[in-house]
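Bear in mind these aren't lab numbers, they're just calculated from the coordinates by the rules spelled out. Note that the structure is a prediction, hence the values are computed from the model and not measured. Cβ atoms are built from the backbone, for glycine too; each structure is taken alone.
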Structure I
Amino acid sequence: MSVQLTRLIEEQNTIWQRMQDIQSLAERENRDWTAEERANWDAAEARLTEVSGDIERLNKMASLDKIDRDQVVTTTGEPGGRRGDDSEEKAKRYSEAFGRYLRGGMDRLTPDQRNLMMDNEVDLRAMGGNIDTAGGFVVPDEFRNIMTETMKAFGGLLGLAEVIPTGTGADLKWPTNDDTDNEGEILGENEAAGEQDINVGGRTLKAYIFSSKQVKLSMSLLQDSVFPLDSWVPKKLGERIGRRAARAWTTGTGVDQPEGLTTGAVVGKQGANGQTTSLIYDDLIDLEHSVDSAYRPNGRYLMHDNTLKVIRKLKDSQQRPLWVPIPAPGFPATINGFEYTLDNSMPTPAASAKTIAFGDFRAGYVIRQVQQIQTLRLTERYAEKLQVAFLGFSRLDGMIQDSSAIRLYQHSAV
């Protein structure tokens with residue numbers, strides 16, 4: 001853990017204790033807050049929001065350094081780190097050729113590098129009818145790892161759900177079943193066992209195309225060897241794809257796009273009239289218990305940062321805050337004893353908005369991720385402006401796979 005993160009956690013706890021002291025003093029003396037106490041509280045709360053946000057950002061940045069290469073499928077279909085010497089050498093040469101391609105295009109490559117790139121060319125027209133350009137290239141492992149981890153930092157659900165990596169974008173049949181209403185039996189002596197079939201359903205995970213949109217760079221910048229092109233481009237493409245994918249996984253309609261969490265999950269608790277932008281302690285208790293106890297040991301909350309701001313002001317029946325800041329480095333902040341994840345693609349508090357999800361997200365939601373990520377270098381299109389554009393594509397899908405594992409909180413309509 002970095003020195004900066006440790007310092008911020010300590011400051012967060014100090015500020016939180018200061019706010020609790022202000023509240024406790026007024027309660028002990030059975031009086032209203034003074035103007036000075038209100039001013040001190042507001043200042044402390046504003047600083048607490050800033051510090052908490054910085055902690056979230058540093059934790060996201062730390063996740064970029066945690067790449068499990070054994071879980072990354074290479075372009076040859078073999079697990080990363082397990083290839084033979086020849087494959088490793090070929091992957092290294094392809095990575096070097098790809099970096100050179102990013103800076104100078106195909107014309108800057110040697111004949112051997114050009115042949116190596118052409119061996120990894122992808123006909124993007126096969127991905128869908130809306131793409132009229134062929135000749136995208138599969139990105140090397142290092143490029144793809146940066147892209148994937150950047151997407152995870154921006155999409156909270158991606159780090160929680162079950163992720164199924166596939167080598168191709170073919171439709172993936174995904175079986176489902178719910179056998180919880182069935183149980184065994186007690187047999188008498190010489191009595192035959194009964195029968196009870198398991199009803200297995202099925203859904204299909206597709207591979208919807210997510211685009212980064214074009215990122216344009218000047219040719220002079222590309223020629224600058226100091227500019228970290230190999231890391232900057234994948235990071236930028238990953239950020240854009242990640243933000244759009246995160247929004248699809250939370251609010252997608254399921255029609256020609258992933259089924260969003262707030263679209264497919266069941267509402268476990270709806271606020272009473274008047275709670276269009278607020279909620280109460282009892283609402284969260286009801287939401288937690290709307291999820292079967294079999295899933296609650298792995299339960300956690302998922303919400304927008306604006307929703308967390310509302311919850312931070314809630315207290316239980318003993319006037320203890322539901323939100324507890326990080327007690328010490330290495331421990332997570334919690335809400336009513338459960339960890340939480342922020343995902344700013346979740347809806348914010350509003351009339352009828354489904355702002356909070358609670359449950360076992362790995363059991364309840366599945367994300368399909370096609371490992372081959374394509375990128376295009378558009379040279380001629382902006383040549384008169386002395387610019388080159390880069391464009392990234394990733395194929396993804398997502399859906400509810402166990403409707404019993406996750407429940408939503410929905411604000412009242414009026």
Structure II
Amino acid sequence: MADRAQVAALLRRATFGPTADEVDAAERAGYATTVDRLLSPRVADAGARATPPPDLGTDPAAALTQDSSREQRQRARQEQREQVRRLTLWWLDRMVAAGDQLGEKLVFFWHGHWATSVQKVRSAVLMRGQLDTLRRHGRGELRDLATAMVTDPALILWLDGHRNTRKAPNENLARELMELFTLGPGHYTEADVKAGARALTGWTVDRAKGTATFVRRRHDPAPRTILGETAAFDARSFAALLCRQPAARTFVAGRLWRRFASEAVPPPGDLAGTATLPLLRAVFTHPDFPAAAGQHVKEPVEWAVGAMRQLGVRPSALGAQRQRQLLAGLDAMGQVPLRPPSVGGWPAGAAWLTTSSLQARARLARLLAEAAKVEPPDVDGLAPLLAVDGWSARTVAALETTRDGTRRLAAALISPEYTVC
């Protein structure tokens with residue numbers, strides 16, 4: 001049997017939030033077997049299969065023309081917002097229901113990495129397509145993911161790639177592709193950005209079809225030198241070039257370490273690679289990984305989804321008012337799926353521990369406690385229910401003075417031991 005605290009710490013990193021039964025099963029299986037099962041699930045994901053994505057239809061704005069009336073445009077915008085709401089609630093529901101928790105958490109990690117906001121894209125259809133791409137390639141090689149993402153219509157719209165032509169090159173996508181997505185600052189020059197922008201020219205987005213299309217006459221096919229290599233680069237060969245760079249191996253490894261281990265403990269110097277699952281195995285089995293315990297501040301979505309998993313709450317089963325309150329609570333805490341604040345993604349660590357965030361967390365904790373499908377336990381029963389190793393004396397005192405079970409459960413959800421793991 002594995003040490004319970006050890007496997008619980010692993011599951012808190014690799015899932016949105018483990019249930020007591022999952023911790024029990026991991027303790028029986030042992031640490032190494034649990035890592036294997038997380039990385040390579042043995043059975044089909046029944047939870048995901050039972051949570052099919054919504055049929056969004058087409059983008060309402062695709063039918064608008066220059067002659068569309070103000071009322072038609074307002075109606076299309078309203079329909080777009082409703083599609084976004086449905087997609088957001090579906091994804092939260094899938095995060096809760098998914099048996100392959102590591103796979104779903106990886107999709108959310110990559111969503112924050114390739115941070116694309118529906119507030120600019122304005123299409124739930126395109127955002128769902130991007131999620132499909134992240135799900136399809138997120139467990140594999142960075143090269144496969146990056147070459148798919150540079151022609152992803154949502155990312156193209158987000159970073160103005162559709163405005164990038166041979167006559168008027170736009171550098172936004174090329175710059176962020178190098179700085180934020182593959183290499184990190186300091187590993188490219190302004191000349192590389194300009195040449196990379198030329199390589200990315202030619203792509204347009206068809207909102208009606210939900211696709212990106214290459215238009216040859218808009219592309220600059222001339223050979224150019226990028227990072228010391230000269231060729232007639234296009235979008236895919238440019239992305240592949242970036243993923244071959246030594247900087248990509250340490251940059252991506254560092255991002256995975258900070259997300260799945262700790263923001264406070266520096267990435268180990270020997271952690272490098274561009275294949276996601278081998279990198280995660282290296283993270284979870286690295287000698288420095290145990291030191292990451294108690295060093296991770298839960299992001300709002302991670303916190304809320306974990307609580308819903310442990311309390312038996314499904315977003316799809318909440319009434320319309322509580323669904324609105326759930327989304328409003330996440331918004332008040334500063335993190336709603338599909339809406340990263342910038343191309344740099346969401347903050348991490350202590351940035352989530354503000355006074356206003358704590359107040360919003362307390363309100364949402366009360367809503368989740370009231371919706372819980374489990375009987376609120378006593379103080380001793382709260383720790384195993386919420387997969388917490390134990391409470392400090394101060395937290396115990398606070399919980400014991402709360403006689404109402406629902407209020408006590410809500411208080412446990414905002415405790416330091418639950419918020420920082």
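Summary table below
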| read-out | value |
| --- | --- |
| FRET efficiency 1/(1 + (r/R0)^6) of positions 219 and 315 (r between Cβ atoms, R0 = 41 Å, to 0.05) - highest-scoring structure of I, II | II |
| Entry that produces 231 once volume of the Cα convex hull per residue in Å³ is calculated, selected from I, II | I |
| Which entry (I, II) yields the derived value -16000 for helix-only ellipticity at 222 nm (-39500 (n - 2.57) for each DSSP H run of 4 or more, over all residues; to 500) | II |
| Mean count of other Cβ atoms within 10 Å over residues 187-194 from the coordinates reads 16.2; which among I, II | II |
| Structure (I, II) behind the derived value 1.7 of distance in nm of label points 7 Å out along Cα→Cβ at positions 27 and 395 | II |
| Highest-scoring label, criterion being distance in nm of label points 7 Å out along Cα→Cβ at positions 43 and 259, among I, II | I |
| Structure responsible for 40, 17, 10, with Cα extents along the principal axes in Å, for residues 11-58 alone calculated and labels I, II on offer | I |
| Parent structure of the calculated result 1.55, given that Cα Rg over 2.2 N^0.38 Å, for residues 203-266 alone is the read-out and I, II the choices | I |
| With distance in nm of label points 7 Å out along Cα→Cβ at positions 19 and 163 derived as 3.2, matching label from I, II | I |
